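Pasting the structures here.
FYI, it's all coordinate maths here, none of it is from the lab. This one's a predicted model, so the numbers in the text were calculated from it and none came from an experiment.
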Structure P
Amino acid sequence: METIILDQGMLVSGVILAVTFILIFTETLHGFHRVKVAMLGAAVMLVVGQSYGFYSPEAAFEAVDWNVVFLLGSMMAVVAIMINTGGFEVLAANIGKIAKGRQFMLLALLGTAVTVISLLLDNVTTVVIFGPLIVLICQKMRVTAIPYLMAAALLSDTGGVATLVGDPPNLMIGSAFDIAFMPFAYKMFPIVFVAWIATLFFMKYLFKEELAIVPDGKFEDSIPYKDKSLWNKSVSILGLMVILFIIHNTIHWEPWMVAGTGLILLTILAKEIEFDDVMKNMTHEIPLLMFFVALFMLVGGVEGSKFLEYLGQFIIPFLIDPLTGEIIPENFMKTCIILMWVAAIMSAAIDNIPFTAAMIPIIASLEAAGVNIAALCWCLALGVGMGGNGTHIGSTANVYIVTVSEKLAKTTGNPDMAITPLKWAQKGLPVMLLTLVICTIIMYLFFDYYALPLHTSQ
């Protein structure tokens, strides 16, 4: 594996990234919205990258994961159409009645539903669907939506690690190392299940004050649909999309193609829905898409400078003897666990997708050298998945949930409804640390199982 030497371009790109993210995290102090900060950071990265020769407009365009952007945009539009049917209000009422005013029961029901769906779709799509529903339920019960919104993101982030399609980094790892759906689930589901259960009950402690309040709102005995026919059509199309999401690898469709197809079908069936009405429901979602485009361009510059690869090579300092070039078996487990924790920390800081992209070539070079990289793959998936819980920008799902909370704060005139970076860190960081400790213990106890070769031919 070629040693990467730190140069001035790498250093400058790292500084731009660090300053940008500091400004994003402190937006409540300086008053500049994170979208503006991200766009400025991306612009500076492009100009500086061109001058140092590691970035270009073409590379910036290619750095954007348009699959994520189009997937998000299409799903947001689908949800915006469904909002006009009144179906979410009916669904919210039914869930609220089952919970009977017991807030933790409601949180557990919503958390389970979000997680189950995120195992089959992805956590981003899932929170896009559930975000508006959670807001409606909380408004009806007259309780703060923050615990439920954060639970949706944290539990879907955690649970989504269990399957190949549950989290975008999983798909990247599976594609790079030819890991199929079921082998991935066999390895990841047990450890993720333990972490998920711990997270659910830990949130009962983290939000004990909010959940202890007895709701003074109630649901009417019967809430009518505004357009039951369109709601039924929307649910049918969502069901079709779920099936297509599950088999999208088999039919060689990208996730955005599934979401786009669903949106096209829905717009054809919903002839009476005006696009102006749909756009009104997406006024806060469009800046979110702009944020992601800018963020991808920003991180793309850091990748282009090879700064992430430079940092990544220090994750594997104990694996290969520098003198002999041979593998040091006794250090292998240590290396895997270090990778998991570093991946978590980096994912919390810069989003889990770019760090995964930077680590895959490093692990692939070890595989080419004859190293059994199975445990490294599992630890990388666990690290980037659990690490995303730590900050409000650690995963795409988190950013969307924060956007939903900000929309709620504006519509209600109550700024306390917005999830600030500090509010997220107070809850998300403890969850991140808890799940990492659990994964570390299980990985230590059952390392031989996770170190089995990915393929029997190895």
Structure Q
Amino acid sequence: MKIHLILLAAGNSRRFGGNKLVSFLNGKPLYQYLTDRLEKMELSFLGEKIIVSQYEEILNDRENNYITVENKHPEYGIAYSISLGLHTLIEHGADEEDAVCFFVCDQPYLSRNTIEQFLKGYQVSGKGIGCVGAGERLGNPVVFQMSYVKELLSLTEDTGGKAVVKKHLDDLYVYQVEKEELEDIDYRKKSLVIVRGAGDLASGVIYRMYREGYRVLALETEKPACIRRQVSYGEAVYDGKTEVEGVTAVRISEWKEMETCWSEGVIPILIDESGNSIERMKPEIVIDAILAKKNLGTTKNMAPLTIGLGPGFTAGEDVDIVIETMRGDTLGKIYHQGRALPNTGVPGMIAGYAKERVLHAPANGKMHAVHEIGDIVKKGELLAYVGETPVYATIDGILRGMIRENYEVTKGLKIMDIDPRISELNQCFLISDKAKKIANSVYETVKHWEKGQEDVL
């Protein structure tokens, strides 16, 4: 007796809200968990392997040695997929003494050992039907002798093989497993959000999206030039991990580690300046928060929703949405068309000071600080050296931000930030109001977009 395998991968995933089978889980498309495990099995009694799907990504997966069957009418329900698979199996000469095992492709926790032991147990059970179960719960996969094919072909719409199982419980073999193995993925996890950049404004966005339950991955350069380091997740690149307002980010070496981070309640930071991992990860949302005043390579085709922060982006062309980052009445404005205000080169006004509160490198060289972030400084006071060139405070205030010690700076690079509000010492260690307002606009944009997706579904 041969046991043939039919994989059902044609569902519309209405509860999930999209094509869940090609959605990524731990860096791998969901359907591949099953196909990979079946490919590795070496049971001598296995027969044909058939996969029924409406999705090109699955049908064209050349790494899997399956007979592929296109389901052009998934709206007909699961019974139609069952019928397509069975007719294909019959065409390939299945024997009347054989059996056919049906799998669904949204059970990533079903182990190879469970599948093998289940099929071995069924083969010697003397029963005509078999399924995997957890206690009284009966689940997939389900195997039938070919003598049940006529009943299976009589199923209609969304009535699956369990209807046949319930009619013949006296002819049923059940292989018991832990309930976790039977868990399917019916509901979408919060969207994967990739944020390019992890400076202070980007970190405000990262923090907000994390708090709202989204799976956030931040991409950074090998040497981030963060000024407000106490509130920048980019510092994790140097220190391995960092914390902002009670939320921790950790540096990861490869994208496969991010699922572990999310399960542990931390934000993964990946060094990927060019954003090459975006294509592999296929996020729902990409946010360019580099704040480079120009577009460094973000395009609309990177994700269903793309958002650019500040100047350098055109909404409706290179990104879907642009968020205003200039202080003033329009801070946080959401542009569906057009651009943010152009960069003036002058910092926003705080307590009557603008350009005076930001210090730039007077020369090329390594940064050596004399003070620390949070220190109260006086105008004219020595703050640091760039190489051998001294840097003096331009105003009285609190040293709110400063580039890392020994950072190799170039002349003109922003290296320090003085807040003239001496009473606002705690602001050195908190996400700024500016970052929060931008983050709020990003979140509202995402929620509006998600509502639109639900309406379409």
Structure R
Amino acid sequence: MAKARSQFVCQNCGASYPKWVGKCDNCGEWNTLVEQAASVSGNSAVARGAHSGRVLQPQAMRSINAEDSIARMSTAIADLDVVLGGGILPGGVVLLAGQPGIGKSTLLLQVASSIAASQPVLYASGEESASQVKLRATRLGADAGDDLAFIASTSADDIAATIRSGKYKLVIIDSIQTLSLDEITSAPGTVSQITNSSNVIIRAAKESGAAVILVGHVTKEGSIAGPKVLEHLVDVVLQFEGDRYGGFKVVRAVKNRFGSTSEAAIFEMKETGLVVVENPSAALLAERQNADGSVVLATLEGNRPILVEIQALVNSTNFGYPKRTASGFDLNRLNLLIAVLEKRTKLNLSDKDVYINVVGGLKLQDPAADLAVAMAIASAAAGRRLDDGLVVFGEIGLGGEIRSAQLADKRIAEAQKLGFTKAIAPLATVNGGEKSFIKGVRDLRQALIDYLKEES
């Protein structure tokens, strides 16, 4: 009997090879190739489909019903509705990704419970048994309604058929990496299984008009596990970020066909589930002790202004190569800021270990955090501190210049609301804000000189 043909497929990009290699030449990743059975198709797909199409009948653009006119399903969480663009759209497919244990299943069970109060909802799990989900539902108080149904299945074909039945207005699948199709011989979680299973699910959602929420796992780098095409197939991609062991958790839209990608919802895990944080700035600064290396940053989560503490620690290195560590801040950006500090100021950090921490478990993506981080490092290195009433924001260029920040008026209003008296900000901000409140700086050197004057 002839040996079955096989190929090796990269689980990161989907490239195939006739034999195993350590590194994928297409995406550059190591040890991502998995052996799969090669499909026997005879003629190529292009040849088979050359004359099999049919003439399509287009419709006038003005006759198409806009999705804005379709009523959305509210999650009963106002901030989450804003992130989604106004709620969950019927027929839309949402991908929610986050690291293990951060609260994805908890959040979706809360959403399922609230929507099930008025419409039938199906919760499909391929990772947990019915009893496990029941325990969580009981703890969250999400098991009271009769319109919230549960199935334990890993078959994409069966779940798609259930969606097409039209019985449910919302279907939650936890998770997409556990689904598989019978026609595909590879294991669940492989590129082919994720791609084809998601296509089957999405097609069923569009045909039936049911909304679908897919749970996705992430890699150790924080990107969504599986092929990149998965993010292109769905309508909305939500990123669930934060510290799994405590602190705040942020849900932001990375992609949204139905709304803005500049919104974010901030949650805190309680015994009763995830709760929206109404005033995150006050909560983040409640335990602050103004010491050297501590700077308050006026940042943005979406369009919401938030005040967060940046902590820096600078020590003499015990080794030949100084260590740089960042929690909640991009490490490459930290190395860049240290290089600018050494080049454009007289600060010497070549023999110093530098540690940066963003309080509250937040992960900063705001370019305007540069100035606060740089001043925190300078504060820790000099052993001096800022005045209690100061907030800082501004982007730093490679020449040491301080560039303007988006929505500066919102940042300043949030700082004033919490009792801060002055802001170190880009000079351009002075023209559009209160001159008595804003201390405009042109470059990093000037900012450090002004900072030294604020020593107490």
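One table, with the values for the structure above:
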read-out	value
Mean projected area of the Cα convex hull in nm² derived as 22.1 - corresponding label from P, Q, R	P
P(r) over Cα pairs in 5 Å bins from 0, in percent, for residues 179-442 alone derived as 1, 6, 13, 17, 18, 16, 13, 8, 4, 2, 1, 1, 0, 0 - corresponding label from P, Q, R	Q
